[in-house]
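Just so you know, all these numbers are worked out from the coordinates, no wet-lab data involved. For clarity, every value in this text was computed on a predicted model and none was experimentally measured. Cβ atoms are built from the backbone, for glycine too; each structure is taken alone.
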Structure I
Amino acid sequence: MKQLTDVMPSELQEVFQSACYDDLAVCAMKFPGSDIYFDFLITLEDGEQTETQVWQLQVKNCPDCKIDMDNIGGDFYFYSDHYLISAVLGPNIELYFKKPAANPEALVADIYKIHKYVLEDHIVLEKYINGDNLLNICTSAFGLFAKGPKTILKYYFECLEKANMSPYYYDNNFQKDQDAEKKGPEAIDFKLAVLGGIYFVGEKFTFIRLDKKEPKRRWRWLWF
């Protein structure tokens, strides 16, 4: 995962690095078209003095996001190479297995560990798993286990392989991908912003301070 350090303006970077920085709270979210406007309040404490700042993160062309209001982080992290970015680029493939798991309960535990410690709870179990009951699919003798991007399914593949279930991929987009590769990729250069359990995948991130008043213009009249 390649982390970016030049996305936020220097003024905001200094706020997060300040010893006075105390808290971040979400104010509002707007969804104009494919974009997202994410408003947040920053609180600074210096002794008995309290200062607040209102900022807006504008995400241009956002194909995927997750808003976990119970897990708001204290700082933003940005990436140009991340499994959440690869997930939106696709293509989706299918993961099958030929044999039942000797210990389905252990397989369920392994899948939960993947989501907790590798995928950091950014992706819910039901997003790619076949069906809405993980134990049911883990006790099946054969069939479709999951459908989604290979960057995610590879973790499930390793778990199924560990359980001796003879997993394999099926990619019905293979020929289409080969043709596209000959013509040259035209993928958008997406980036990722993470704030605790909140994340945005977008083409461009722009921060604007909303509570900063613009200076009044002084007009000078010219007489001819």
Structure II
Amino acid sequence: MKLFYLIMATVLHTHCFAQKESRKKVQDSLTKSSQQITIDFLHISPQDAIADIGTGHGAGLVPIANEYPLIHFTLEDHDSNFCNKTMLQKEIVRTGNRTSIDNFSFQYGDDAGTHLPAAGFSKVLAFDLIHELSNKPAMLADIKRILQSDGSFFIREILVHKKIKKDRNCNFPYLTEEDFKKIIAENRYLIRKEQTCFDDGHNRYIKLFECIPFY
């Protein structure tokens, strides 16, 4: 009888391990696909001047920079303890050393602004940031200020079908797509194009938006 239970426990353990490995492979595949969709959506050219707002340690930006090793990126964040050369270098190494730390410059702003130069950028990126902004009108107005007249504001945002009180990782509530688009419109941006880049079939999904300001 003990042998029977031992065999069953081994079979169940092997089955559970196989299921976890299968889910991990699917997740990894979706992540890679999401990264490629994001890169294609941004349509970066060698002439672009690019600022990334709320960079953090670079998990969102470095995979993109890996594809464009000759382009310089300006990074902005309010937390120098989290966004700095040491943290970014770790992300560069983790993703295969395909870009150089010298391709990045750092700027530290606050909740109300980036402190970046006016009309300095053809593309401004914000990954998983909008739901975390405590002063959305001020920051979205400042992004208008730093965009060139023909520039675009690219947003990648985690959205939810059903509202949640807060996310356990970032401690902020994610937005529904309806609420997100209301914020964008109220702050006088037009959505030029949009595309879902990740959806695992549950409550959360990730969507890309190219926005242009109007006055």
Inset, instruction - Output the label of whichever structure in I, II has the greatest value of mean count of other Cβ atoms within 10 Å over residues 129-136. - result: II
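The value 1.68 for Cα Rg over 2.2 N^0.38 Å, for residues 49-96 alone was derived from one model only; which of I, II is it? List each step's numbers first, then the result.
Numbers: I: 1.68; II: 1.05.
Corresponding structure: I.
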Inset, instruction - Have a look at I, II and say which one yields -6500 for helix-only ellipticity at 222 nm (-39500 (n - 2.57) for each DSSP H run of 4 or more, over all residues; to 500), as calculated. - result: I
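In terms of distance in nm of label points 7 Å out along Cα→Cβ at positions 65 and 89, which of structures I, II is highest?
The structure with the largest value is I.
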Legend entry - Structure from which 39, 36, 26 was derived, Cα extents along the principal axes in Å, for residues 81-200 alone, options I, II: II
Legend entry - Which entry (I, II) yields the derived value 36, 21, 16 for semi-axes √(5λ) of the Cα gyration tensor in Å: II
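Can you spot which of I, II the value 1.00 was calculated from, given it is FRET efficiency 1/(1 + (r/R0)^6) of positions 41 and 153 (r between Cβ atoms, R0 = 25 Å, to 0.05)?
Working: I: 0.05; II: 1.00.
So the calculation was done on II.
From which structure (I, II) was relative contact order in percent (Cα under 8 Å, 6 or more apart) calculated, if the value obtained is 16?
Values: I: 29; II: 16.
Only structure II yields this read-out.
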